[in-house]
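Next come the structures, one after another.
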Structure I
């Protein structure tokens, strides 16, 4: 079996293994060292899981091609930005470039009105745990997947680097949404390079200023570089979610699917 066939056959398996392992690890972490007390976890997981299934099916039906398949299709593109470089520089630059794409996409969701209405489904969660990591409207799953595929095609990135980037993204997305409180020493070390739950939880604060900070997906370098990094003391408590969602059943499937189309208060 050649490398191309191996990647195509194993990309989905690798994604789901990484997803399940990361979800379980994050769930254990937030059980052992919870940052906050959250009730109704079973309902949260069920509703967010249903939204995740709808979004995943929508991506499969509409976009059709996986990130690795697109990378393979454009690997010989004469207009690629990375496929003329030696493998290791192209590999590293792919990881950095795709993480930057996530940062820019996330920033855009917060600064374009109709995109914010879609992204607000994610932010309307008044609690915060690992299941929040999959609380995205199907439209956002499609837009995010489409922007990633476009970036991969433009870069003509090495397919194996794309696979590694996808695995890093799924793991860190679940990790940063964990309702976990890391030991202070570990938190200080991790946040020098990576986004942590404490850092990303600030982005989910009800305060508007906090929502416009800490856009990073995996690496904190972009927030530091573009002056959108914000930190707080681990002991500092604050409300998460959106003020306009207080008093609403933000876990109802109707709310989750119709929120982008409702008139703002």
Structure II
């Protein structure tokens, strides 16, 4: 069972095994501070340790997903603190990609700076049509350092990444959808139901297949076609040896709901 360790992030587990995380500093537009990140890491530890959790949905309370790093905290940072913490800061956002289960972000309002870098580490991004995206670090004398230059470039391409990062240009959900920053756009009213519908559907699929598929896609982004095809060969053998594959086929033939064990 996962638990919220403080009030910066609310978390609960649905009956179907979905871990729902809500950023919970709405009074300051869910500005990210170290307390939130420490809490996020501990919740990630619990998710990884709990084999009953089949997927993760990240959302935010209030009108805005996140306006980025809390400037009151940022003013206290110096080069020594960053030297000691930067690898850990990147690690927290990177863990979503490393998890064997689907991680979906549902975003509304402002999604700025570190808040945007947070969702770049997720598998799928769904945004309300009122969402505004921006990475303003350069205008503050910084460059994105929690995956922004890396993941945004891979999602939208070099030119668009340079426009958003070097030009600090703000874009809306419709444009974000066109350039590949988000995968789905929904109305404000339908955002959570659309996200929950997708995450619930994915959670019903065989865990071993989801795990291999996610690893294969991640690997394909980082490696050559030849290396990726070799990985597909290995995962295919593993899947054909799995109990989940046999159960999926049997359940389909018998017209019943399958019971997957992740084996």
Report task. Supply the structure label, taken from I, II, corresponding to distance in nm of label points 7 Å out along Cα→Cβ at positions 127 and 191 with the calculated value 1.1. Result -> II
Query raised in the report: From which structure (I, II) was Cα extents along the principal axes in Å, for residues 159-254 alone calculated, if the value obtained is 45, 33, 27?
Result: I
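Of structures I, II, which gives 3.4 when distance in nm of label points 7 Å out along Cα→Cβ at positions 119 and 247 is computed from the coordinates?
Answer for the origin of the read-out: II.
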Query raised in the report: Upon calculation of Cα extents along the principal axes in Å from the atomic coordinates, which of the structures I, II produces 54, 42, 33?
Result: I
Requested in this report: Taking distance in nm of label points 7 Å out along Cα→Cβ at positions 15 and 151 as the quantity of interest, name the structure among I, II where it is greatest.
Outcome: II
Query raised in the report: 0.8 is what came out when distance in nm of label points 7 Å out along Cα→Cβ at positions 47 and 199 was calculated for one structure; which of I, II is it?
Result: II
Query raised in the report: Looking at structures I, II, which one was helix-only ellipticity at 222 nm (-39500 (n - 2.57) for each DSSP H run of 4 or more, over all residues; to 500) calculated from, given that it came out as -15000?
Result: II
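Identify the structure, out of I, II, from whose coordinates distance in nm of label points 7 Å out along Cα→Cβ at positions 71 and 87 was calculated to give 3.2. Please list the in-between numbers first.
On the way: I: 1.3; II: 3.2.
Considering all the candidates, the number was obtained from II.
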Query raised in the report: For structures I, II, which has the highest computed value of relative contact order in percent (Cα under 8 Å, 6 or more apart)?
Result: I
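Bear in mind these aren't lab numbers, they're just calculated from the coordinates by the rules spelled out. A quick note: this is a predicted structure, and the numbers were derived from the prediction, not measured. Cβ atoms are built from the backbone, for glycine too; each structure is taken alone.
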